[in-house]
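Pasting the structures here.
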Structure I
Amino acid sequence: MNPIIQLDDVTKRFASHRGLLGLRGRLEPRNFLGRRKDSSFTAIDNVSLEIQSGESLGIIGRNGSGKSTLLSLIAGITLPTSGRIQVLGRVASLLELGAGFNPVLTGRENIYLNAGLLGMRHAQVDAVFDEIVRFSGIEEFIDQPVATYSSGMYVRIGFSVAAFVNPDIFLADEVLAVGDEDFQRKCRRKIGELREQGKTILFVSHDLSIVNTLCERVILLDKGKVLQRDTAQKTIMYYLRQVGKDQGMHTFQEGVLEAIKCDGRLSLFHNQNELSAPIGFYVEIQSLGRRHFSGEAEWKITYREASGCRAEGKMMRLPVKFLWELKIENSALIWDVALEVEQDCDISTIDIKCFLPLSYALWMCGHLSGSFPDIQPGDTSWNVVAAPEINASDGAALPEATSPLPPIVFQFEKSNPFFGLFWANTDYMTGCRVLDYSARFPESEASFTPGIHKLASMRMMTTVTEEEVQHYLQEKEALNCGRLQARFENGRIRLVWDGKDISAFLHGYSSMLISYLWNDSNNLAWKAPIKEGDKLLAYGKSRRFPFSQEWELSPRKNALGIRIWLHVDEEFEVQEYHFSLVLQPEYTTWATDTETGSFPDFDPDTEHWAHLNRSYEKGSSITASSETQPTVVLSIDDPELPLRQTVLNTSYNENARVLQTLCPSGQAGLRFTPGRHLYFSGSITLRTDP
C-alpha cells in the first residue's frame with residue numbers, strides 16, 4: 001500500500017545572519033568589507049518517514065526540536081532545503097494561531113476564505129457553515145472583524161473550519177493549548193471522530209496523555225532528528241527517560257518499582273510495565289478562578305540519590321513554590337508534597353492527581369469498593385465513581401485478571417483537614433482512571449500566608465496481594481477485640497465475627513429526630529478516624545444543625561466499648577434520639593431487662609420499622625440470640641443516661657433485626673444547650689455460651 005505521506009531524506013535549514021547593525025546597535029565595518037559570515041540553523045535533519053492512510057501519528061519533543069517545522073513542511077507552508085515530500089489528499093492544518101485569517105474580514109468571510117484555501121467550493125461551505133459556527137461557539141461574533149477576536153476565539157474558528165472541511169489529512173500543532181476547558185473537550189472529541197472516520201492525523205502536543213490516547217504511533221524529535229519511532233507507550237517512556245531537562249528530571253528505582261520525575265510530572269513503572277497513565281501524577285492548584293499545574297513550574301532537583309530525590313518547582317504566575325520529596329522504599333513510593341508561599345496567596349483548591357491506565361478495573365475508597373464503569377465515547381467530562389464526601393484518606397485499585405500490573409494501595413497522611421480522596425473516570429479522549437486527593441477550601445481558609453505549608457504525604461504500595469488490600473485499607477479504621485473485629489465506617493460500626501458480618505446495612509449508628517427529620521450519624525461529615533493508644537477516635541459534624549459528635553471506641557475481649565459525646569454550638573430541640581445496632585436476619589429471639597420474645601418473619605407488606613416489645617422501661621442491656629450466630633448484647637453502663645430499651649424489625653426490603661437504646665422527648669421535650677453532653681456510653685459484647 002502506498003503511504004499517504006512520505007518523506008525521503010528531508011532537511012530544512014534556515015539562514016541566521018546579522019544585518020548591517022550588530023548586536024550592540026552599531027554599524028560594523030566588517031559588513032562593508034565583505035567579511036560578513038552567514039550561518040544556518042538546521043531545523044529538520046535528514047528525516048525519512050512514511051505515514052499510512054488512516055494512521056494517527058503523534059510528534060513529541062522539547063521546544064525547538066523541529067515538531068512545528070516538520071508539520072509546516074508536510075502542509076506545504078515551507079519547502080525543504082533538500083529531500084522529497086509526497087502528500088496525497090486534501091490537507092487541513094491548524095499550525096499557527098490566526099494563520100490564514102484576514103483581520104479586516106469578518107468571521108463569516110474568513111470561514112469561506114479559509115475553506116476555499118483548503119479546496120472547498122462555496123456551495124460545499126454553505127452545507128457545513130452552520131455546523132462550523134455552532135461548533136466554534138462564537139455565533140454572536142461571527143459578523144465582527146476577526147481583528148477584534150481574542151486568542152481563544154481565533155483557535156475556535158480555526159479549528160472548526162479545519163475539522164469540517166472533510167480533510168483526508170488533519171495536521172494539528174498544540175491546538176488544545178488555547179481555548180477554555182469546555183472547547184478543549186469538544187476538540188478532543190472531534191479529533192477522535194476524525195480518527196474513527198479513517199482520517200490521517202498528525203498531532204503535535206506536549207500533553208502526553210492526549211498523544212497517548214489519540215495516536216497509535218509516536219515519533220520523538222530532538223534537534224531535528226528522529227530519536228525514536230514506536231508505539232505511543234514505548235516512545236513516551238523513552239522520552240521521559242532521555243529527553244527531560246537535566247535540572248528538573250531524575251530517574252530513581254528500588255526493587256520492582258521505577259520512577260521518573262520529569263519537571264512537574266511523575267511517571268511510574270513496575271517490572272518495566274508502565275504503572276501510571278502517560279499523563280502521570282501531578283499537583284494542580286486553583287487560584288482566583290484559574291488552574292495552575294505543577295508542570296508549568298520551573299523545576300530543579302536539589303538532592304539526588306538512587307532511590308529518590310528532593311525537588312523545587314517555582315510557579316511563574318503564582319508566588320508559590322512546590323516542594324516535593326520522593327523516595328522508593330521496599331517497592332513503595334513515598335511522596336511528600338508541600339507549598340512554600342512567598343506572599344499572601346488565595347488558593348481555593350489543591351488536587352494531587354494520580355492517573356492510572358484503563359486496565360485497572362476495581363476501586364476501593366476507605367471501606368467502600370466497586371467496579372470502574374466503562375468510559376464511553378460520549379463522556380466529555382470526568383465521572384466521579386467514589387465521592388469525596390466519604391472523607392477517606394486511603395484507597396486502592398485492582399487490575400484486570402489478565403493485566404501484568406499489580407494491585408495498588410494508596411495511604412495518605414494529611415496535614416490539612418480539608419483533604420479527602422475520590423476516584424473518577426476521565427473523559428473519553430484522556431481515557432484514564434484517576435485517584436484525586438483533593439482539598440476544597442472555604443473562603444475563610446483560602447488565604448495562604450508566607451511560609452511552608454505541608455499538604456500531604458502519600459505512600460503507594462505495589463507489593464500488596466489482592467487478599468491483603470482490604471486489610472491495609474481497614475487497618476486505620478478497625479479494632480481487634482478477640483474474635484470480634486469492629487470497623488468504623490463513616491459514622492457506623494460494622495461488626496465482624498471470625499471474618500463474617502454480624503451487623504447489617506446501617507450497622508451500629510446513632511440518629512436524632514430534629515424538626516421531625518432523622519439525622520443519622522452516617523450522614524455527618526466525618527474526619528478520618530485517629531488511633532490513640534488502643535482506642536479509635538472519630539469526629540463528625542452535622543451539615544444542617546449546630547452539633548457534632550465525638551466517638552471513642554475501645555477494644556475489650558470479644559467486646560467493644562463505645563462512648564459518644566454530643567458537642568452543641570447553639571441550643572436546639574430534639575424530638576427523640578437513639579443508638580441502634582442493626583443485625584443480620586438470622587437472629588431469632590430477643591430479651592430486655594423486663595421482656596423476652598421472638599423476632600417474627602418479615603411481612604412483605606410492611607414498609608416501616610416495627611417495635612416488638614411492649615415495655616419501654618430504662619434498662620441496662622438488650623440481647624439477641626441465634627442458632628447459627630454468636631449472642632449479641634448491647635449494654636448501657638451509665639445509669640444516669642435516660643435511655644430506654646426497644647427491639648425492632650426493619651421493613652421487608654431492609655430485612656434486619658434492631659437493638660435500640662432510645663430517648664423519647666415526652667411532654668417536656670428535649671433541649672440541648674451549648675456545650676459537651678454524654679450521648680451514649682456502653683458496649684457491644686459477642687459470646688458463644690448459651
Structure II
Amino acid sequence: MNIEKLKEKHTMLKEWNYDWKPLDKGYTDKVLYINVGTTDISEKGVPAEVKEKFIGGKGYGLRLLWDATTPRTAWNDPDNEIVISSGPVGGITQYSGTGKSLVVTISPQTDQVIDSNVGGFFGPFLKFAGYDALELQGKAEKDVVIYIDGINHKIEIFEAPLEGPDSHVLAEQLTEMFADDERDMKNVAVVSAGSAADNSLIGMLNFSFYDPKRKKVRLKQAGRGGIGTVFRDKKIKALVCKVPGVKGNLNNVVDLEAIKERGKRFNREMRELDDEQCQMKQVGTAHLMEIMNDHDLLPVNNYKFGSHPDIANIDSNAWKQRFTQGVPDGCWIGCNMSCAKAVDDYEVQTGPYAGEKVIVDGPEYENAGGLGSNCGIFDAEHIIEANFYCDTYGICTITWGTLMAFIMECYENGILNEERTGGLKLNFGNKEAAMELLHQVSRGEGFGKIAGMGVRKMKELFIKNGWGDPAFINDIGMENKGLEYSQYMSKESLAQQGGFALTNKGPQHDEAWLIFMDMVNNQIPSFEDKAEALHYFPMFRTWFGLVGLCKLPWNDVEPVTNAETDEPAKVPEHVDNYVTIYKAVTGREFDKDRLVEDSERVYNFQRVFNIRRGYGLRKHDAQPYRAAGPVTAEEFESRAERYDKQLKEQVGFDPAGKTTQEKMAALRAYRENRYGQLQDAVYKRRGWNANGVPRLDFLKKIGMDLPEVVEVVKDLQ
C-alpha cells in the first residue's frame with residue numbers, strides 16, 4: 001500500500017502548537033507531556049532543584065515517573081508513564097557517542113522501575129524540537145501515532161490503522177511519509193515496537209536513524225524490561241519527530257572549541273588504535289566472541305559452560321565476512337566508533353517476511369552470545385535471522401536468548417516435553433524449533449504465550465504445575481528481580497556476580513563489567529576492593545545515562561599510555577575528556593568527583609523508588625546459583641580440575657575420595673557465603689544498611705534527603 005493511501009485512513013485526534021526557543025547550554029528546560037487516552041498535551045517547566053539534582057536523561061525519567069505514579073501503579077495502569085530523555089551533552093556532534101537517550105517506565109517483567117539506554121536519532125531530535133523530555137501517559141482506544149513537528153512547532157496525535165505493525169516496515173513507512181524527499185529522510189526519527197510487543201511481556205522499542213550512505217532506515221533498541229509492551233499497551237503505534245536539520249552548535253554550548261579539541265583527540269585514537277585494540281569499525285562489539293570463549297566466559301547452553309569448540313562459526317571473523325565494511329556505521333551524527341554494524345541485503349528465510357531482502361542491524365556481542373552459543377546454536381545465519389525478527393517484532397534479544405536457553409535446559413531435563421510445548425522439540429541447538437517459537441510469540445499463539453512471559457513467570461508456572469524440582473528450576477533460571485541476565489559467565493568472578501545482581505533494575509551489563517579486572521587481572525582481590533569497584537563503576541556508568549552519552553567510546557579504545565596510569569581500568573584521560581566536555585556544554589563547575597556525586601543522588605533515588613514499590617531490599621538482590629557456580633554434575637565435571645583445586649586451596653575441603661555431589665555442596669556453601677560477604681561490603685560502601693536501604697545520613701550527605709524520599713526509608717533504618 002502506498003504512503004498516500006495510508007495517510008487517507010488517518011484520523012486526526014489532536015493538534016497543538018507550541019512556542020519554540022533555542023537550547024541554552026544543552027537544555028530547553030521544558031518537558032512535553034502527552035496523555036494518549038485523553039489527548040491532553042501540555043508542557044512543563046523544569047524546576048531548578050530538579051535540574052540540579054537529576055541532571056537529565058534517566059534522572060529526569062525517574063523524577064517524572066515518581067511524580068506520576070503511586071506505589072501501587074501497575075505496569076498496565078493508564079497512569080504508568082514512558083519517559084524519554086537525552087541529557088545536556090546529548091546531540092552534540094563534535095565528540096563520539098553523544099546520541100544516547102534513556103527510556104524509563106514501570107516494567108511488566110519486574111514490577112519495578114526499568115531504564116534502558118538507546119541510540120538513534122529520536123532523543124537528540126526531541127531536544128532540538130524543544131523538549132528535554134517526553135512524558136507519555138494514558139491509554140488510547142485505537143492505535144495512534146504521535147508526531148512532533150520541530151519545524152512548524154506543532155504536536156499531532158492521529159489514529160493510524162493501516163501502518164505497521166512491525167518495526168522494519170513501520171519505520172520505513174513513517175520516515176517516507178514525513179520526509180519531504182530522500183535528502184530529508186535524515187531529519188526524521190521514529191520510535192516503534194512490533195507485533196510481539198502486543199503479545200508478550202518482553203517487548204522493546206526501536207529507535208530509528210537514517211543511514212544516508214546506504215539510503216536505508218536503521219534501528220537501535222531500548223531493549224530491557226518490557227518497555228515496548230508498555231508502549232503497545234497504551235496503543236501507541238509510533239512516535240515521529242522531525243527537525244530542520246543537524247548542524248553546528250544546536251546545543252548552544254559554552255565552549256565549543258574545547259569540545260572540538262577533545263573530539264579530534266579521540267578520533268585520532270580511533271584511527272590509529274582501533275584495528276589493534278578492538279576492531280570496532282569492522283565487527284563492532286562482536287569482536288568479543290572469541291575473547292570471551294578463550295577465557296571461559298562465553299555463555300553456552302544456559303550458562304552451563306564458558307566455551308565451545310564450534311566458536312569459529314560465530315566468532316569475529318564470521319561477522320567480519322557478513323558485515324558491510326568501509327561504511328561509516330554510527331547511530332548518531334559525528335560518532336567515529338562506527339560500531340553499529342549491519343548485514344545488508346539479508347534474505348529472510350522464515351516467517352511472514354520470508355524471501356524479502358532486509359538490513360539487519362547487528363548482531364552485536366550480546367545477540368551473538370544469547371541467540372547463538374547460549375542456546376547451543378553455532379550458526380551465524382540463524383543468529384542473523386533471529387536478530388532480525390527480534391528487532392522487527394519488538395523483542396529484547398538479550399531477554400530472548402536467556403529465556404530460550406532456560407527453556408532448552410528445561411526441555412532436556414524433562415520439565416518440558418513436546419506435549420507441554422505444543423510439539424516443539426526445544427533441545428539445545430534446535431534452531432528450527434527456536435525460530436518457530438519466536439514466530440509464535442509474535443502471533444500470541446501456542447507455547448509462545450508462555451515463553452513471552454519471561455524466565456521468572458515461567459519458573460513460577462512450571463513449579464505451580466509440578467513439572468520439576470523447584471530448587472533446580474530456580475537454580476537454572478537466569479533472572480534477578482525478574483530481568484534476564486545478559487550474556488557473560490559470572491561464575492568465576494564474584495565482582496561480576498555483584499555487577500549483575502546488586503543492581504537497581506536487574507542483571508544488565510551497563511552498570512559494571514568487572515570480569516577482567518576481577519578474574520583475569522586480579523586487580524580487585526579483597527571484598528573492599530570489589531566493593532569500591534561496585535560503587536565507582538555503576539556510578540560512572542549511571543552518569544552516561546544522565547547526560548546522553550554512550551559508554552563504548554570510554555574504554556573500548558584506550559590511549560596508548562593508559563596502562564601506565566594509576567587507574568587504567570577507569571581510563572583517566574577519557575574521564576578527563578568527559579569532565580571537560582560537560583563543563584564546556586553546561587558551564588557548570590565540575591570535576592571527576594562531582595561526576596560520581598551527581599550519579600549517587602540519582603542511583604539512590606532509584607533504589608528508594610524500588611523500595612517505595614515494595615522491592616529494593618537485600619532479599620531482592622539474591623542471585624540464581626547458576627550465576628555463581630555449577631548446578632549440575634555435568635557442569636562440575638567439565639571443570640573438575642579447577643574446582644578440586646579451589647576446594648583444596650580456598651575452601652579448605654579435601655576433594656580426595658569425595659563424590660561429585662559432596663564436592664558440589666561444599667563449593668556451593670563457600671560461594672554463597674562469599675556472595676553474602678560481598679553484599680555486606682557493597683552495601684557499606686554505597687551508604688546503605690545491611691538490608692540494602694540507603695541510610696538517612698548518607699542521603700543527606702549526597703543531597704537526596706528530599707522529604708518524599710526520607711518518608712519511604714525512615715522506618716527501615
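For this structure, a couple of remarks:
- Each of I, II could give Rg/Rh (Cα atoms, Kirkwood Rh), but the derived value 1.09 comes from I.
- Relative contact order in percent (Cα under 8 Å, 6 or more apart) derived as 14 - corresponding label from I, II: II
- For 2.7 (distance in nm of label points 7 Å out along Cα→Cβ at positions 493 and 613, calculated) the corresponding structure among I, II: II
- Taking distance in nm of label points 7 Å out along Cα→Cβ at positions 53 and 517 as the measure, the highest value among I, II is held by I.
- helix-only ellipticity at 222 nm (-39500 (n - 2.57) for each DSSP H run of 4 or more, over all residues; to 500) from the coordinates reads -4000; which among I, II: I
Read the figures in this text as sums done on the coordinates, not as results from a lab. None of the values given here were measured: they were computed from a predicted structure. Cβ atoms are built from the backbone, for glycine too; each structure is taken alone.
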